[in-house]
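Input: structures, listed below.
Where a number appears in this text, it was derived from the coordinates with a stated rule and is not lab data. These figures come from a predicted structure and were not determined experimentally.
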Structure I
Amino acid sequence: MLEHPIQPHRVVYADRGYDSEPHRRTLRSRGTQPVIAERRTGHGSGLGKHRWVVERTHAWLHSFRRLRTRFERRADVHEAFLKLGCSLVCWDIFRRIEPPF
């Protein structure tokens, strides 16, 4: 069994809302390169090239009613539905990519 099965992120992309030195310092201390759009600068930082992946995933997950509007009071129940939704999204992608047996 691996001691650390989850590999640390090498790069983290973030929008202007996370532009602060404490955020950058924390990421660097963990060996992660922060790529954060700076506040009070023009658009065109290039983060949109990576952000669409996150936005697309959120759109897929919002196709499930229980994830679009949170009805559960308990976080563990909501997390279970979130994991189920992620599993169904991955299954759908796999089903479309993989040729039939």
Structure II
Amino acid sequence: MQRATVCSTLVAELYASESTYESERNQINSAISELKLELSQVELQFPKEELSNSLQEDISRKETHFAQTQGRCAQEKSTMQHDILLALDDMMSHKQKVLCSLDAK
């Protein structure tokens, strides 16, 4: 008799837990469906391609800006090197003139 009671209790608990499991599974599936619906609505507002193009354009602009900045820096470096060479040349000419005037004395 006790075995029958224990078995029927276990069977009842099994059905109850199965019912709880089914209920929770349905809630999870419902939540997933809602999230998928929200995602599709967001994708309608902001299509993936549009977002991708926007990001690609932004990257392209930044790459262009970087290349321009890099070009300006290279030009400035070249100009500075040229200015330094001219200044050194002027200094050497001045030094030569000073040495010549000292030799003349």
Structure III
Amino acid sequence: MSLETKLKAALATLEDYKAQQISVIPLAGKATFADYMIVVSGTSTTHTRSIAQGLEKHLKSEVFSIEGQQESSWICVDLSQIIVHIFLPEKRALYNLEKLWSHTFIL
């Protein structure tokens, strides 16, 4: 699957699973670990787990690993070239990845 196809599929899945405040941060040329970072919020730990499981279900051949499902306040889904961070709102505000990566252009 091409990078652009994978990005579109990930975003469509996030929308289907009602992820909130979706931010796409391009990392190409700025980081070596991924080309894109996607940051989203869920409304509860059940919702964050559901979003992660949706990505795993719809992009199963692309999922490298999933971390944080036990606690579920911050789940990280590694899609190889795309890293998806799924937060509860309070954890998202605490870590504020968008500000941390503000030197990049956020889509």
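When helix-only ellipticity at 222 nm (-39500 (n - 2.57) for each DSSP H run of 4 or more, over all residues; to 500) is computed across structures I, II, III, the figure -36000 traces back to II. Name the one structure among I, II, III that semi-axes √(5λ) of the Cα gyration tensor in Å of 30, 19, 18 was derived from. The correct label is I.
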